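Participant: The next part holds the structures, each set out as structure tokens.
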Structure P
Amino acid sequence: MTQETLQGKIAFIAGVGDDNGYGWSIAKELHKRGATILFGVWTPIMRIFTTSWDNGKFDASRKHEDGSMLEYGKVYALDAAYDTPEEVPEEVKENKRYKGASSYTISEVAEQVKSDYGHIDIFVHSLANGPEVKNRLLETSRAGYLAAISASAYSFVSAVQHFGAIMKKGGAFLNLTYLASERAVPGYGGGMSSAKAALESDTRTLAFEAGRKWGIRINSISAGALASRAAKAIGFIEKMIGYAKANAPLEKDLTACEVGNAAAFLLGPESSAVTGVVLYVDNGIHAMGVSCDSPTLS
């Protein structure tokens, strides 16, 4: 096991739905360092997640190098599109995937965590959704654009508002962004590039405001392409992985574990003076101005 630098810390990981994304890897690295893990799982897939866990579907992924297993303290249903119960539309409440669920808005989950644990030390925002992500920006509706901004960017603002109030001084928030925030990535549409740009801007502003108000840190990781379940929904993730491998300074596949390790640093005591940062963990593809595999350079 890695030195337990996070022993006694409580970490809330929002947006994990399975065992193959960055949120999962970050949770595993934080647990390896001694943190108690709390999961916030999207309400419609809450039962799928817990059933898969209980049935052993995640057992191989849960295993640490020393044979011990990733464990969690509690799983909370969380729909980060809503801040308070009054905002949840009736059609959502009546949806069969929400039947029987309650207290899943951001403010309500924060109150539940406060009641259960008293405070948190770490919050990881691994949330993104754009209903029109396959549409070009020119073909994106206002509703689709605003939905992407709401779920992928404002949800972080709201999380800091509500969970910052129960975070111990010296704690840290982290979100996950993508290079499309500052470079054109054809195919990453539906307003998602705009949402990631907003997320990065908010990271800097919140670093100042939350740092002054609560003494906590706010950082972001701009992660490279990974064939997670969520990324596959975009439809061209394998091509992006191939492009990065062909053109990045480091000619290798990016692993979720590498992002997990970087996250553990940003969320741990070693980075106590680091805030307002967007850290690239992408094998260096962000540094490139031309593509090495372009026929024009042959």
Structure Q
Amino acid sequence: MSILSFNLIKNKNKIFGFSSFLILLSLIGILYSTFNTSFKKPINLGMDFIGGNELRVERICDNECDKISPDLVVEKLRGFSNIKNISNNIKLQIQNNNRLISIRTPYLTIEESNDLITNLDKLVGPLNYESKDSRIIGPKLGKKLLTNCATSLLVSLVAISLYISFRFDKKYALFALLALFHDLLIVFGVFSWLGIILSIEVNSLFAVSLLTIAGYSVNDTVVIFDRIRENLKQSSNNYNETIQISINESFRRTFFTSFTTLIPLVTLIIFGSYSLLWFSISLSLGILIGSYSSILLAPSFLIKD
């Protein structure tokens, strides 16, 4: 057996066990996030969905900027009486080699925004006020965006379900959809844990990544199932052996397709801007999980004991 092949028949139960473990871990993260976190949601929603203010400002540094602790800065901000009403809801990030400061807060008035920047200047300044950039997303707009993202994902899943149902018989369609939901649930669960452990927030790009992962996963699964269906029509081998041969024939194609797709994403993770970091990570994770489910999990459903 070549390196780029896998004994599906022998390892069927291991594949099911591994997937079950990932699903269970994801569900635990989602439930924990919903009932035991401050945001009380299955995943930590960012400002795109819940609304608020985002302020970005650069520090003035001669060479390299001194390293500062976001938690320590937020703690000191709570000592200023003029922003005490919002200081408990401030989320602060330090980016671009400690030069760029990004602050997320609930909705602020112009006066509150100016007070926040003034106090920040006292703590970590001097600041370059010309670099100040702010954006506001109202709670109604954030809620509408969340609804639109959820609707888009639901519509795409329904469309994919209809396509697979027409393309294959009911058995193949069911297994392809199970593999798809498996991929999306695990990616969602991983980001639930990231929200719990690292306070990572998801924005509208996360919804885009889920839609992309769904399309990628289904495309891979359809290619694999097409190969299995054609070989079952032509092969003289028994049912399980034909599926195994089909998987080994497709393994190389799936491996190299996934590998080449991951190259630009890994480049974005390493060299890209922070705004694209978690989008790139979610896509990379989805491609890995989607390739695994397409080449191993979905065909395992077809194996007869």
Structure R
Amino acid sequence: MNTATQNKSSKLARYTAVAGAVIAGSNVNAQIVYTDLVPDVVLDTLSAPYMLDFNNDASPDLVFGAQHFIGSGSQSGIQFTYIGNGAVVGIPAGNALIGVAGSSSAFDLTALNAGDPISSAQNFGASSSNALALNAVINAGIAGTFPVTQGNFIGVSNKFLGAHFAIAGATHYGWVQLSVNQLADTLTIHDYAYNATADAALNAGQMVGLENVKVEDKVTIFTTLNNANINVTPDLIGGNILMVAMNGAIVSTKKITDVNTAITFEGIETGIYTISAQFEGGNVSKRVYIK
């Protein structure tokens, strides 16, 4: 196991893939504590459970495992046997995972995509044990044989489990990146992270706080025939947007007051201009031709 200090440069591409969601409203000064598992932790039905400890305080926050099960039962007088596998996660008291209540008493864990928010706004369940994936076969004799596949993590790669847990009585949010095979007998844990700021959100896959990201990775400038749209992370609100002609003349200026800012080309003469988003930490520019 090693920390983000050794892995940020090689993992930055994945972080920037979730930047759009970060722009949408996650904590600007997020203190993200990231752990990359090298090699990945691979659990099968013969493996001992894996105790995941977000903040390394010797108190496990989640317990992962893969199980093989076999048994029998009856329903409405029909005898049946069953055999299968399950990828599961246990939750110590006080912790919870993102999901939705199922049609029965089961709680269906949500397989998050990179960039999905993890915050108090999501729905959390605190069942002591939850199935990530289940693959089984029920044999009911003359009534037939019935395959059963359940769980949003079955047969998926590199999805995220959203969680909250407690540190000194305060709530912290985190994620775990997982893959589960179609048989649900192998569970892979790739990496995990949490926000060290109590009650502060983060996004699935977020590995560093925005304070560690270069200005050019926080700004997107895209144009249409009629306007330019400038998207920035919230910490850059307060900067300025300048439109500069080829002769150096400033054609227009606009203060950035939101994460999304639009400037119109209406009334601008045909020509080549530079749109420059300027901040204390640096500038980001794009050249555009206006008809």
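What follows draws every value from the coordinates through simple rules; no lab data is involved. From a predicted model like this one, the values you see are computed outputs, not experimental measurements.
Participant: If Cα Rg over 2.2 N^0.38 Å, for residues 135-278 alone computes to 1.11, which of P, Q, R did it come from?
Facilitator: Corresponding structure: P.
Participant: Matching task: -1000 is the computed value of helix-only ellipticity at 222 nm (-39500 (n - 2.57) for each DSSP H run of 4 or more, over all residues; to 500). Pick the structure from P, Q, R. Kindly include the intermediate steps, with their values, before the conclusion.
Facilitator: Numbers: P: -10500; Q: -21500; R: -1000.
The value was obtained from structure R.
Participant: Comparing P, Q, R, where is Rg/Rh (Cα atoms, Kirkwood Rh) highest? Don't jump to the answer; show the numbers that get you there.
Facilitator: Working: P: 0.95; Q: 1.09; R: 1.13.
Of structures P, Q, R, the maximum of Rg/Rh (Cα atoms, Kirkwood Rh) occurs in R.
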